[in-house]
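Below, each structure is written out as structure tokens.
Readers should treat all values here as calculations from the given coordinates under stated rules, not as data from a laboratory. Since the model is a prediction, treat every value here as computed from it, not as a measurement. Cβ atoms are built from the backbone, for glycine too; each structure is taken alone.
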Structure P
Amino acid sequence: MDDPVTVEWRLRCELAATYRLVHHFRMTDLIFTHISARLPGPEATFLINPYGLLFDEITASSLVRVDNAGALLDPDALAINPAGFVIHSAIHRARPDAHCVLHTHSRAGCAVAASEVGLLPVNQISLEFYDQVGYHDYEGIAQSLAEQERLVASLGAYPALILRNHGLLTVGSTPAQAFLRMYYLDQACQIQIDALAAGPVRLPRPEVCEFTAAQFRGDVVVDYPDPYGYDLAWAALLRLLDRVAPDYAT
């Protein structure tokens, strides 16, 4: 079994890689938005970005340790985004499976978050999230602890949340899972915007939507299953970073 220091460093590298990938795929909002990863162990602590760094500046060693009361656990650590603490501490506390929480303000995500209809099943990519997305009504900038209970209730057991008039959020058991969910949720939003701009859309039948969503979850028997797709995609993304931004792991 790896020692705690090795485990934490591996998690730091995975989280820093996630920040760099969000930057690479243009889902950033300058220094705003945030991604966190729960640290293993009995203490309720997690890693998050230091407030003020662009996502392409974040490295494994620059990530900040914080507890669920908002206290910085490293000497001389930079401050963290207050809204980041409010959102991420609530979800880490309420969802033991949510080891990574990823929040974005991408243009496509914000557009769908402002739409009355929300996310539509317009494409195969969208169907990964069919009946798998919660919705949270806008209450202003997330700076109040009073909103945490309502935020968690809106997320429920879903892997994704659309923050109305705000943005997108995904959770995962690993940074890789949270990132790939966000990548495809954002793609689904962009496809929906483009499809609606092109004219009336044709939606799959509800039973087909339900079946496809079950395929994504691995809940149905198929002739040729694909249990390795996300692992292979993440490995390919790390190879990309090794080429274009290898300093993420420093």
Structure Q
Amino acid sequence: MTENTSDSVAKTSREAEWRVRTELAAAYRLVALFEWDDLVFTHLSARVPGPEHHFLINPYGLLFHEITASSLVKVDKDGNVVESGGLGRVNPAGFTIHSAVHMGREDAGAVMHLHAPDGVAVSAHKDGLLPLSQTAMLCLDHLSYHDYEGVALNLDERERLIQDLGDKSMMMLRNHGVLTAGKDVPETFTYLYFLMKACEIQVKAQSCGPVWMPSEQAIRTTAEQSQSLGSAARLTWPALLRLLDSKNPGYAV
């Protein structure tokens, strides 16, 4: 490989990483904008392009609306800091969950986990997510469940979490919150939006009294129609960035 070729490859690699950093920082700020954040807790992560098993995650201590592309911390599969944006500390519980998904699912370019109240409420409901809305029915075929085992500090839990996730893109962490995984940040955030919206609708619907359930045929039909749900990111992500640029710019630095 010539020096010029080597420089070109390095430049392309840096540009690819910066694109992911910018998308992930935008996702953090969007979570804050939708009021799904939990102070400095919970995490969104993304795989760094390239052969190394490196991932980007938030520095432990920054609020989500403060996250920028350059402040994200790069860690390896064991949670060791590879590159810090200044605040190099990461949350070990957050890393346990995210490393499990990234290492267990090669297709998981991004992973997002929230403690938002409506998501936690539905995760604690005996029947979980119910087909009470079109939004929920679009999620059901993508959804799995994982029982609560305590604060996620035990690395042994990773194997069980991955087994429960299977090939799904959404997960209810019982009594804990929600999780989504996708090929990249835009797709993963789109899954997250649909899942959170479904939870919000369910909490409101059940607070009004008895609910109306759709037919089994309608549920099956909507599940079939939901198979390309992640592709909605092609439309939703550019629109979300326009929203963010108007409300909380400055993430791409």
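Any idea which of P, Q comes out highest on mean count of other Cβ atoms within 10 Å over residues 20-27?
Evaluating mean count of other Cβ atoms within 10 Å over residues 20-27 on every structure, the highest lands on Q.
Who wins on mean count of other Cβ atoms within 10 Å over residues 52-59 among P, Q, i.e. which is largest?
Q
Still on this structure: Where does the value 24.8 come from, among P, Q, when mean count of other Cβ atoms within 10 Å over residues 12-19 is the thing being computed?
P
Then there's this: When distance in nm of label points 7 Å out along Cα→Cβ at positions 140 and 172 is calculated for each of the structures P, Q, which structure yields the highest value?
Result for distance in nm of label points 7 Å out along Cα→Cβ at positions 140 and 172 over P, Q: largest is P.
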